[in-house]
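**Q** Structures for review follow.
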Structure P
Amino acid sequence: MTFRVAAVLADSRANGPGTRYTLWLQGCERRCDGCANAEFQSRLGGKLRAVAAVAEEILAAPRIDGVTISGGEPFDQADAVFELIRRVRRRNDRLTFFVFSGYTFAELDSRYAIGRRPDQPDALLCGPFRRENAPDYERFLPSANQELISLTDRLNADDFRDLPLHEEIIRADGTVLRSGILRQAR
C-alpha cells in the first residue's frame, strides 16, 4: 500500500505532545480558506511512498514519543493512515498517534467508525479551519470551531497544554520549514 507524502519532520516538538515524527500527506479535498499548508492541497505534489517503508522510518526514529499525521488531509488517504497505525503499533505500542483533519468528528465517525476501531489514532484535531474564527492557542486549536478529541486514554486535552505552538527548522539545503499551529493573517 502507498500514500502520497508531502513532507516529513522526524523530531518535531510543535505538532503534539513530546517529540513527534510528523508526516504531512499530500492532497486535500476540503481546501479550507487560509489553510497553513495550502501547498499540500493538490493531489499532484509530494512523493508516492510505501506505507511499510514509512513505518520502518518511524520505528527507527530515536527518542520519539509519537507520530503526528497532518496534511493536506490525512483521511483523504484513510486506508493508508490506518495501515500505518497498525504496522507501527504491532511493533511499538508505546508510540501515540495524533491526526489533524479538516473533517468533523461526525463525518469521520460516519465514514470510518472512528472511535470504535483498533487502528484509530489516540487523538484528533478535527473540523475545518475557518479563518474568521479566532484561534484557541491554549487548547492547541488553529480556529476555535475545531475540536481536540481524545479517542484513547493515551492522549488527553491536558497533554496539549503549554506546547510550543510553532517551530522553524533550517534544512541542510538552507530552506526553512515552518511547522506547528502557525499564526494566520485574518
Structure Q
Amino acid sequence: YKVLDNINDGKPLKRLASRLVYPYIKIKFNKAVKKYPKYNDIIKVSTDEQARIENEKTDSIDIAAHPTAVSLQKILSDGIKDETQKRIVERIGYCLGRWVYLMDAFDDLQNDIKTGAYNPFSLKYKLDKSFLTGDYKAIEDDIIKSIRLTANETGLALELLDKNCYKPLIENIIFDGMEAELMKIIKKKRGDLIE
C-alpha cells in the first residue's frame, strides 16, 4: 500500500523508485495476503479511510490519525484471548498507530507545504510557504508536545500489561526508541530552520 501511495502521491524520485520495485513488492505482497488475509483486510479498510479523510482535507489531527491508529490496534490485539490484556494491547496499538501517523506528518510537513500535499498540521496551523523560511518554533513545539503525549499514553498503557518475555523489548521500543526517533526528526527540522 505504501508503494502504491508513493507512486500516486510521492516526490518524482520516490515515484520512480516505487515503480521500479513495485513488481517485486507485488509478488511478496500477494504471498503475505494469502498467509494473512485478515491483516490485508484491516490495512485495506484503513488505507481507504485514510484516502477519504485526506481528500476531505480535514484539519483535525485526531480524525487524520484515526485510520492508522485503528489498523495497528486491530493487528496487534489479534488473537489475544484474555479480555483485559486484549483491551490493554488495543490501547497500546491505537496509541502506537497514532504516534506513527503524527511522526510521519511532522516529518513530511515542510515537503508537504512545498508540494501542496495534504498534511493535517499544515491545515490545523494554517501554514503556507512562509513557514519554510520563518521561525515557527512554537508551532513545532506544539506538534512535538502532541507526539510526546501520544508516546506517553502508549507507555502508560504498557505499564498495565502483564509481564511476559516480550515486555522488556516492548518497553525498550516505547520508552527509548520512540523518543529517539522523534529526536532525529527534531534535529533534522531545527537544522533546516537555522541558517
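**Q** In terms of distance in nm of label points 7 Å out along Cα→Cβ at positions 128 and 160, which of structures P, Q is highest?
**A** Values: P: 2.0; Q: 4.5.
By distance in nm of label points 7 Å out along Cα→Cβ at positions 128 and 160, the leading structure of P, Q is Q.
**Q** Taking distance in nm of label points 7 Å out along Cα→Cβ at positions 72 and 104 for each of P, Q, which is largest? List each step's numbers first, then the result.
**A** Numbers: P: 2.6; Q: 1.0.
Comparing P, Q, the top value of distance in nm of label points 7 Å out along Cα→Cβ at positions 72 and 104 belongs to P.
**Q** Have a look at P, Q and say which one yields -0.55, -0.83, -0.96 for log10 I(q)/I(0) by the Debye sum over Cα atoms at q = 0.15, 0.20, 0.24 Å⁻¹, for residues 16-63 alone, as calculated. Intermediate values should be presented prior to the final figure.
**A** Numbers: P: -0.55, -0.83, -0.96; Q: -0.59, -0.82, -0.88.
Computing log10 I(q)/I(0) by the Debye sum over Cα atoms at q = 0.15, 0.20, 0.24 Å⁻¹, for residues 16-63 alone on every structure in P, Q gives -0.55, -0.83, -0.96 only for P.
**Q** Given that helix-only ellipticity at 222 nm (-39500 (n - 2.57) for each DSSP H run of 4 or more, over all residues; to 500), derived from a single structure, equals -26000, which label among P, Q identifies that structure? If you can, show how the numbers build up before the last one.
**A** Details: P: -5000; Q: -26000.
Derived from Q, not from the others.
**Q** A further question on this structure: Can you tell which of P, Q yields 21 when relative contact order in percent (Cα under 8 Å, 6 or more apart) is derived from it? Present the calculation step by step, with values, prior to reporting the outcome.
**A** Details: P: 21; Q: 17.
Answer by label: P.
**Q** Tell me which of P, Q gives 2.8 when you compute distance in nm of label points 7 Å out along Cα→Cβ at positions 56 and 80.
**A** Q
**Q** Which one of P, Q has FRET efficiency 1/(1 + (r/R0)^6) of positions 32 and 168 (r between Cβ atoms, R0 = 30 Å, to 0.05), as calculated from the coordinates, equal to 0.85?
**A** Values: P: 0.85; Q: 0.60.
Answer by label: P.
**Q** Which structure, out of P, Q, was semi-axes √(5λ) of the Cα gyration tensor in Å calculated from, if the result is 21, 19, 18? Mind showing how you got there, number by number?
**A** Details: P: 21, 19, 18; Q: 29, 24, 15.
It was calculated from structure P.
Quick note: the coordinates plus some simple rules give every number you see, no bench work behind them. Note that the structure is predicted; figures quoted are calculated from it, not measured. Cβ atoms are built from the backbone, for glycine too; each structure is taken alone.
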